[in-house]
Every structure is written in structure tokens, then in C-alpha cells.
Structure P
Amino acid sequence: MNSIDSNIRWGWLKLMYIYTIIGAGLFGVGMVIAPSFLISMFGWPLQDPIVLGVVGSVNIAFGLLSILGLRSPLKFVPVLLLQLSYKTVWFVGVALPLVMEGQFPAHGYMFAAIFLTYLIGDLIAIPFSYVFGKDMVNN
């Protein structure tokens, strides 16, 4: 085992892929197959079906790519990086301004709580020293 492997939290990586398969993947399927049900279940305002479908499709893609991540955890770390990135952008660019203006909707708290679990899990799981380290093959 080399020093890079000892810094990788393999269990956390696999856990985040499983969490993404279940959370994002199944949620995306619901958004595509039964959007009206989810809108009424979570008390969301009416959604543009195109936008809801795009979001659902992206979530399904995260879930499908995470299945591949279970087989090759390091090759699919960019899936977790993208997830970490867009959720961080959502907090900074969407949630924070709405909170500061006093306009954060009640249904947004559920998203914020779930997104926070992904952010924390991704920050623990992603092997940043591996991702941003010097590439030993192409030095």
C-alpha cells in the first residue's frame, strides 16, 4: 500500500456513492416519473415541468454514475466533486441571499439540511491530496 492509498477513506467514498445512488438517484426518478406527487408531498410551489425534469435527470445521472463509483471509487471522484461544488454554489448563491433577505421558503430547509449532509460527507470522503496531488505518471 503506497502513501496515497493510506490517505484515502475507502469506506467514506463508497458510503457517499451509496448515499448518492439512494438519495439523488431515487429522488431524480421521482422527479421525472411522478413530479406532481413530489410537489404535493413536499409542499413545493408549482414547478416548470421542463426545469423539474432537468433537475430530475441530473439527479438520476448522479445516481447512475455513483453505481460506477462503487466499482472504481477513485475514477469517479469527479462525481462527488461536482456534487460538492454545485451544492456549495447553491448555499452561497441561492440560499444565503434568500436567508439574508428574509425570503427563504419553508420547503428550502429540507433541501438545506439534505445538502449539508452531502457537503459534510463529500468533504470527508473526497481524497483531496489524491485529486490535487502531483500526477506521478505525467510528471
Structure Q
Amino acid sequence: MFNKLSQYVDWSEIDEMVNTLSNIISKSSRTFTNITTISRGGLIPSRLLADRLGISTILVDQKAISSKTLFVDDIFDSGKTFKEILSKVDNPSNLVFATLFARCGKTYPPQLTYARETEDNTYVVFPWDIIEFQKDVK
């Protein structure tokens, strides 16, 4: 469902994107023993992706991040989170930063792996964001 202000993503779309992302990651030459994420936005995609990839450890809000981990977030938007994470990584060129969505019209870093580009610049509302989003628009 869509409106002028936002794009709502449902669970079936999330499942499709997680499947797409796990297939992309599985076909790469990299293997990961854990996932690292941030608590806002990344927890649920991390859990779903971990299940698909058979990864049992998810690290949250780390001060230092190994480039041997798979970093997961829900969307690559402004690039702010990516820059913050990159500054915490031991070898930034080896980081894999995986997201469900990548904002269209942005320049993507080579470390980015994503399932789908947004169609425009509307705000993406994930199922885990609905309550927060509704509070913000009131």
C-alpha cells in the first residue's frame, strides 16, 4: 500500500527481499560466522537473514566491527549509518554492508549489497516501524 508521504512494505515483500539478499550473499565468495547490526532498523532483517544463511550469532551496537562479519541494516538511505559503521570497521574495504533497500539516486559504496532499490524518495515504512512512523506524522 502506498500514499503520497510513504511507502509501506508488508511482510511478504520483506520475505522476498530477505530471500533475494540471502541468495546474493550465498553466491558471493565470502562466508560469515556472524552478523553485526544496529538496534534501530537492523535487528529484524538481521534475524531473518541469519536464519536463511544459517548464522547463529548476531552482534548489536558494537563499538568495533570486524570486516569478517556481515553488517545488516534495513535501508541504505542518506549514507550516514554506513559512514558511522565504516569508521568502526577494522578493514573498511572488506566490509559487506547488506540492506533490504537502497535509496534510488544515491551513489552506492562498493561494500553495499542490497535486495531492491526504492522507486522514489518517499519514506519507507517497514512493519517494525509502523507505530513509530504513525507517532511522527501526527
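A few points about this structure:
- With relative contact order in percent (Cα under 8 Å, 6 or more apart) derived as 27, matching label from P, Q: Q
- Identity of the structure behind 3.0 (criterion: distance in nm of label points 7 Å out along Cα→Cβ at positions 35 and 107, calculated), options P, Q: Q
- Which of P, Q yields 2.4 [distance in nm of label points 7 Å out along Cα→Cβ at positions 59 and 115, calculated]: Q
- With FRET efficiency 1/(1 + (r/R0)^6) of positions 51 and 91 (r between Cβ atoms, R0 = 25 Å, to 0.05) derived as 0.40, matching label from P, Q: Q
- Given 10.5 for mean count of other Cβ atoms within 10 Å over residues 43-50, calculated: source structure among P, Q: P
- Read-out P(r) over Cα pairs in 5 Å bins from 0, in percent, computed value 2, 9, 16, 20, 18, 14, 9, 6, 3, 2, 1, structure in P, Q: P
- Label whose coordinates, when helix-only ellipticity at 222 nm (-39500 (n - 2.57) for each DSSP H run of 4 or more, over all residues; to 500) is calculated, return -9500 (choices P, Q): Q
- A value of 0.10 for FRET efficiency 1/(1 + (r/R0)^6) of positions 67 and 99 (r between Cβ atoms, R0 = 25 Å, to 0.05), calculated from one of P, Q, originates in structure P.
FYI, it's all coordinate maths here, none of it is from the lab. Here the structure is a predicted model, which is why all the values come from computation and not from measurement. Cβ atoms are built from the backbone, for glycine too; each structure is taken alone.
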